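Trainee: The following blocks contain the structures, represented as structure tokens.
Nothing in this text is a laboratory measurement; each read-out follows from the coordinates by a stated rule. A quick note: this is a predicted structure, and the numbers were derived from the prediction, not measured. Cβ atoms are built from the backbone, for glycine too; each structure is taken alone.
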Structure 1
Amino acid sequence: MTDIAGTQLFHRSMPFTERLGVEVLEHTPALVRSRLAWDETLCTLGGALHGGVLMSLADATGAVCAFLNLPEGGQGTTTIESKTNFLRGVRSGYAVATSRPLHAGRGVIVVETEIHDVEGQLVAKVTQTQAVL
């Protein structure tokens, strides 16, 4: 089921996510889940979702997770480092991203995001560091 408030938060704060068609499934400080439907216009010639699309999904999902874990007085975050391991392609259905905070400090927040396909197979693992603004 789509989390309407979460989807609006993504689209309002990151309009690019609306253009990609990102839908939020859940958003709490402990867990943010979103998904993106496979679409041939977002693919490589081989029919797999482009790595940049998957990274965009992970970055947006991780950014909201970091935002929901801001320390008192924090105004927002910005990605200062992101590392992605691609493990398989997404050739149909959805890519589902799940982000969890690993560290929520005063100056940086570290988030881990896993992307799975509709069959539950791990597609990519992303670790990103967000600077607190």
Structure 2
Amino acid sequence: MTNPAYPSPPPPAPAAPGPTGPPGTPRGIGVSILLAIVTLGIYTYVWTWKTHAEIKNHSGIGVGGPLGFVIYFVVSPVTFFLLPSEVNQMVSRAGRPSRVSGMTGLWILLPIAGPIVWFVKVQGQLNEYWRASGATG
């Protein structure tokens, strides 16, 4: 019999589900920057679509490729905060420390070097996570 003055504790919250799909593809940071320059920015749309899709397919977190692409196309500054936030959630859910968060998007405010620093940080964290999850490349 339980004492009404001391109610039983609530049941523990279920653990967050782990990865659900295959890991994404590690991408060369220098090659990606070069492709963005050579294609006059078109590759950034491809990269955004693929990255959002890989995060969604692997972890179930995020907006996914098509919506990520639309967000980048319509209001690109949002992507600079959204994408590192999704990466942070995915990495943290796996119990690993993350070097990026939504605040990483503030790098975009620094002219010229800011977007490069942002990309190096985000893609670097992704490459590390994908390789630790079993991706090759």
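Trainee: If we compute FRET efficiency 1/(1 + (r/R0)^6) of positions 24 and 112 (r between Cβ atoms, R0 = 30 Å, to 0.05) for structures 1, 2, which one ends up with the highest value?
Mentor: Going through 1, 2 one by one, FRET efficiency 1/(1 + (r/R0)^6) of positions 24 and 112 (r between Cβ atoms, R0 = 30 Å, to 0.05) peaks for structure 1.
Trainee: If you work out mean projected area of the Cα convex hull in nm², for residues 64-103 alone for 1, 2, which one comes out largest?
Mentor: Max of mean projected area of the Cα convex hull in nm², for residues 64-103 alone: 1.
Trainee: Let me ask you something else. If mean projected area of the Cα convex hull in nm² is calculated from each of 1, 2, which structure is the one that comes out at 7.4?
Mentor: 1
Trainee: A further question follows. Given a value of -18000 for helix-only ellipticity at 222 nm (-39500 (n - 2.57) for each DSSP H run of 4 or more, over all residues; to 500), calculated from one of 1, 2, which structure does it belong to?
Mentor: 2
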